[in-house]
1. Which structure, out of I, II, was Kirkwood radius over Cα pairs in Å, for residues 16-95 alone calculated from, if the result is 16.4?
2. Can you tell which of I, II yields 1.18 when Rg/Rh (Cα atoms, Kirkwood Rh) is derived from it?
3. With relative contact order in percent (Cα under 8 Å, 6 or more apart) coming out at 21, pick the structure among I, II it was computed from.
4. Between structures I, II, where is mean count of other Cβ atoms within 10 Å over residues 56-63 highest?
5. Where does the value 2.1 come from, among I, II, when distance in nm of label points 7 Å out along Cα→Cβ at positions 128 and 184 is the thing being computed?
6. As an exercise: distance in nm of label points 7 Å out along Cα→Cβ at positions 64 and 88, calculated from one structure in I, II, equals 1.4. Which structure is it?
7. Who wins on FRET efficiency 1/(1 + (r/R0)^6) of positions 152 and 176 (r between Cβ atoms, R0 = 30 Å, to 0.05) among I, II, i.e. which is largest?
Structure I
Amino acid sequence: MIVGNEMKDNPTSGLREIIAKIEENPVIAAVRKEEDIEYAVSAPVTTIFLLKSDIFCVERDVQRIKQKNKNVFIHVELLEGIGKDNKAMDYIARVIKPSGIITTRTSQVKYAMEIGMCVIQRFFLVDSQSYETAIKSVHVVKPDMVEIMPAVMPGIISRFCKDVSLPVIAGGLIDNKGDMLGALKAGALGVSTGKRELWEL
């Protein structure tokens, strides 16, 4: 997270604040539509994932969310109109200034962390090979947090949390409160969902 030079000077403090907000309310609003942003900022969630935005809207959307004292993470691969190179990451850090980013790409994790951003690395666990690859990547790259998908597999979430020493967020296919509670009981720090009605929990 870049807030002036605050995160570069004290990244641990900034990360602690982000984690504390997720602990305060582990429901994370995963926003895919522009019209859902206003709903998310009015909901009791403390953290919002922007999963769809573009160069014309993203700065305004990030500022609107931050004004409500909420964490906001941008999924950089789903951000339209901005390249995927290091200059794009510099622009996100210096101009857009989200709480952090979400990415599946190891190279982006490394560079974003080098410039002082908070990074959530997202993994899709579809089989045992993808599981092992994710564990190896986390141990090598050491992102700030990890998001694993899908979230409706408590046994895997529990195992994953034991295999890494980082905060784990579970996302994907969450349909109801029971799914969320299952992921949280399995050890997830938070659960991301695009279902509006769950943002009110």
Structure II
Amino acid sequence: MLKKGFTIIEISILAVILIIVGCLIVPFSIDDTRQASRVLEWRALQDRINHAFSAVKVYGASSYAEVEDYIMKSISDSEYEKIDSYKIKYMNGRSASGIGNFQSVYAVGEDNVIGFKWGQGKPDNRVGVMFYDINGKKGPNRWGKDVFGINIYTDKIEPLCAGKSHDEIKADCAVNGTGCCCSYYYLVGGNF
């Protein structure tokens, strides 16, 4: 006698296999969706930061505090307050001790953190570095994931690693890299 259809055991095995495959795929797609959202926000924010620095350059600022104030007001309508402790890690999970030491760190609204590190005398006319955490104090607080940065020069601004080769920024914007170069990599069409 020929059997038509599937047995309950065969259907159960298929269901278990589909559930396992779904459990493996869904977390990656959710993480990719979050990262894509952060990258899109970074790209939009980059335009506002460029505009803010252009205005600072045109109207002038007599101190770094004025530059900080103007930038924060230009990129967010929210109130901001200075915060004392904020830790950033590299994409590879290591502590970002060197680039992570910012003198001025502010919570902007509920969802953003901005930090500035000033220091003159650099041979390339860089006067400071700014970071922006897209989702604020919520994790992962890692360069290239939700934290992006900009070099501030006397006459311009550029995302971190803007002068490096494509291969260098791609290697840094990887699981084993620091993630600092993702600030530039995502702006020039790099994917995560």
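Coordinate-derived values only; no laboratory data. Keep in mind that this is a model prediction, so the values were computed, not measured. Cβ atoms are built from the backbone, for glycine too; each structure is taken alone.
1. Working through the options, I get structure II.
2. Numbers: I: 0.93; II: 1.18.
Comparing all candidates, it corresponds to II.
3. Values: I: 21; II: 16.
Corresponding structure: I.
4. Across I, II, mean count of other Cβ atoms within 10 Å over residues 56-63 peaks for I.
5. II
6. For distance in nm of label points 7 Å out along Cα→Cβ at positions 64 and 88, the value 1.4 is produced by structure II.
7. I
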